[in-house]
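Participant: There are structures below to look over.
Every number in this text was worked out from the coordinates using simple rules, so none of it is lab data. These numbers were taken from a predicted model, which means no experiment stands behind them. Cβ atoms are built from the backbone, for glycine too; each structure is taken alone.
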Structure P
């Protein structure tokens with residue numbers, strides 16, 4: 001009922017939100033007489049703050065139009081390479097002739113985005129930086145409320161099968177990068193391929209800020225999963241999609257609940273950020289206000305996760321630690337990272353990461369004991385938080401060049 005109540009409440013508030021948006025424009029548009037009244041800027045700032053706190057946030061676009069390649073500006077075309085019910089494999093194709101592109105000899109990269117609340121566009125900066133020297137594909141996960149029930153369920157093992165299918169589609173000369181949550185299913189996917197002696201194994205796998213072994217340096221996120229019994233997650237966070245969406249009747253972990261959890265992790269920070277936004281609007285600091293809008297347009301855009309996938313991730317990854325314990329089976333086959341022999345491994349952690357603690361990602365090195373030491377690297381990004389390892393200045397100036405160098409060495 002909570003999901004239905006949320007939708008009903010959203011419907012009731014929608015007129016107020018639209019009124020706040022219109023009022024904000026009335027007090028800022030230069031052709032409006034109200035924009036020239038005393039305190040107009042303060043009033044407009046208040047209305048816009050109300051509007052942004054209450055509005056719905058749709059999935060943002062990647063909006064990558066051009067990238068610099070070999071000293072030239074090259075156009076980018078988004079193409080759907082593979083369409084699955086719960087995911088689309090997107091190719092950021094460079095707008096140039098096949099001959100000119102072949103001459104660049106750019107390695108192919110599969111960027112596996114998290115299915116953990118935010119849309120894949122959260123990795124926009126990751127994609128943009130990689131595009132300069134790589135041919136980039138990304139997993140764009142579908143909001144579960146938009147997937148009709150007729151498409152069936154989606155489990156953790158389906159995620160693994162999707163990754164394997166995408167590797168087969170793009171292989172054999174492929175480099176896989178996983179960010180945060182997908183480090184676990186990606187390692188499982190490649191491990192199972194190695195056990196089966198799959199000829200389309202990727203050349204490298206780069207794992208960034210993920211819970212390979214959540215027992216190491218547990219964070220608040222890890223503690224929540226271990227302190228609450230599995231039944232709590234089943235009964236408290238799983239709801240049914242209402243009738244006004246294509247996925248009506250599907251069991252999901254709703255995006256609005258996930259967003260509430262994100263904010264609850266650091267409410268003071270978000271409250272201060274919104275207050276600063278209001279003050280910037282009052283002062284006419286449009287540049288700072290626009291930075292706030294851009295960040296929260298992405299941060300507030302969330303998707304529903306399939307219930308089976310979410311619950312199985314909680315149990316398998318965060319409560320029973322089946323990957324590091326060596327007890328995880330997928331379709332009757334034991335996940336054995338030690339079977340990986342010829343895939344180079346790079347792990348990256350942020351020194352200040354409060355989502356995936358220190359050592360959680362590096363644990364992949366011990367599990368992948370079959371990979372020679374000369375094919376393994378680990379990097380801890382100094383003064384870098386969770387989001388900083390895949391977006392922002394430190395990502396662009398320090399981490400991305402290290403990944404590019406690693407891929408080049410093993411391509």
Structure Q
């Protein structure tokens with residue numbers, strides 16, 4: 001049975017509105033009920049699961065937006081912050097090893113463990129661990145301690161759903177595996193990013209082995225955990241908050257699929273660190289790639305399909321732009337009007353052709369983007385050099401749906417023809 005207390009806790013900290021992805025909601029409540037998957041009406045009206053809020057933009061299987069609607073319009077005071085729990089003498093003790101937990105959302109095919117788990121939370125855990133430069137491992141409910149590059153088959157198992165006897169045996173096995181991988185644990189500091197089922201199973205065993213244990217996320221709700229990574233000094237919260245390096249680093253970040261986030265997750269940041277110029281890339285999932293292939297009559301592979309810039313100084317006039325990554329992606333790409341976005345025009349034209357429609361259905365296009373696309377946004381501090389950077393980026397990435405600055409191809413010729421049918425005037 002779903003437990004809505006974590007969602008209620010997360011909403012207490014929300015002043016106006018917030019969007020949670022389906023995976024985040026499922027993880028928060030411990031498994032959504034079947035009716036939530038079948039009927040959008042499940043999410044309508046006042047419910048005890050989200051008191052003081054109404055829902056808008058309900059995308060079944062994708063995301064739900066909660067909007068505060070107290071009777072007086074005043075914010076409900078949040079509960080007192082839950083103190084962070086640590087078994088180490090000091091929270092500032094540097095970690096020697098970082099452990100992060102597995103998540104429910106996974107790829108359908110075998111993959112290295114660091115790539116198998118696909119939820120936004122795991123992406124943040126991974127980036128935090130990698131940015132530390134310390135050895136890190138994944139706590140798998142099925143396999144115990146797993147090295148990031150170890151290839152795993154997809155599986156379905158939650159440690160919290162297993163008997164106490166299994167959890168105890170699992171904890172013993174994890175500590176043995178960790179000692180095999182890292183040597184004696186005496187004096188080592190182990191930083192654990194995991195839920196209570198995982199930490200409870202290994203905490204006493206690690207302490208008994210002489211290790212110090214730090215749990216920076218202990219007692220935090222899912223929303224608070226996501227916010228913690230945004231503030232963590234040694235991690236990058238998401239692809240939308242990183243300062244761009246040189247051209248090689250930019251290319252690497254824009255083509256690193258593990259950094260891609262759903263539109264709903266991007267919008268939930270409310271523009272933190274993206275109200276700046278920068279570069280972005282858009283990605284499509286396998287089902288979306290089939291739709292694009294059908295409409296374009298040319299093979300589009302799942303993956304990176306488009307890249308662009310926001311806020312570049314105009315090269316001819318030298319006039320500064322007031323546009324930002326947040327404005328371009330939220331207001332234009334996801335804003336509901338293909339007349340204001342060449343990327344949206346391209347997608348809408350292709351999907352209209354796939355559906356044999358005479359016009360672009362803006363609402364359906366927005367819903368399709370939320371369902372099938374992800375994005376990476378990287379701020380760049382020098383708007384004067386952005387246009388030249390974009391040229392180099394497009395040469396390196398060669399996204400199939402970019403027309404400007406790219407050579408002609410059969411797919412681009414077809415795309416140009418489709419776009420002409422939907423341009424105003």
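Participant: helix-only ellipticity at 222 nm (-39500 (n - 2.57) for each DSSP H run of 4 or more, over all residues; to 500) was computed and gave -12500; which structure, P, Q, did it come from?
Facilitator: It must be structure P, since only it matches.
Participant: Tell me which of P, Q gives 1.3 when you compute distance in nm of label points 7 Å out along Cα→Cβ at positions 63 and 343. Walk me through the intermediate numbers first.
Facilitator: Working: P: 3.5; Q: 1.3.
Corresponding structure: Q.
Participant: Given a value of 21.0 for mean count of other Cβ atoms within 10 Å over residues 375-382, calculated from one of P, Q, which structure does it belong to?
Facilitator: Numbers: P: 16.6; Q: 21.0.
So the calculation was done on Q.
Participant: Give the label, chosen from P, Q, of the structure having the highest value of FRET efficiency 1/(1 + (r/R0)^6) of positions 175 and 263 (r between Cβ atoms, R0 = 41 Å, to 0.05).
Facilitator: For this comparison of FRET efficiency 1/(1 + (r/R0)^6) of positions 175 and 263 (r between Cβ atoms, R0 = 41 Å, to 0.05), the top structure is P.
Participant: Also, I was wondering about something else. Tell me which of P, Q gives 19 when you compute relative contact order in percent (Cα under 8 Å, 6 or more apart). If you can, show how the numbers build up before the last one.
Facilitator: Details: P: 19; Q: 14.
The correct label is P.
Participant: Figure out for me which of the structures P, Q the number 6.4 belongs to, where distance in nm of label points 7 Å out along Cα→Cβ at positions 183 and 319 was derived from the coordinates. Can you show the working numbers first?
Facilitator: Working: P: 2.3; Q: 6.4.
It traces back to Q.
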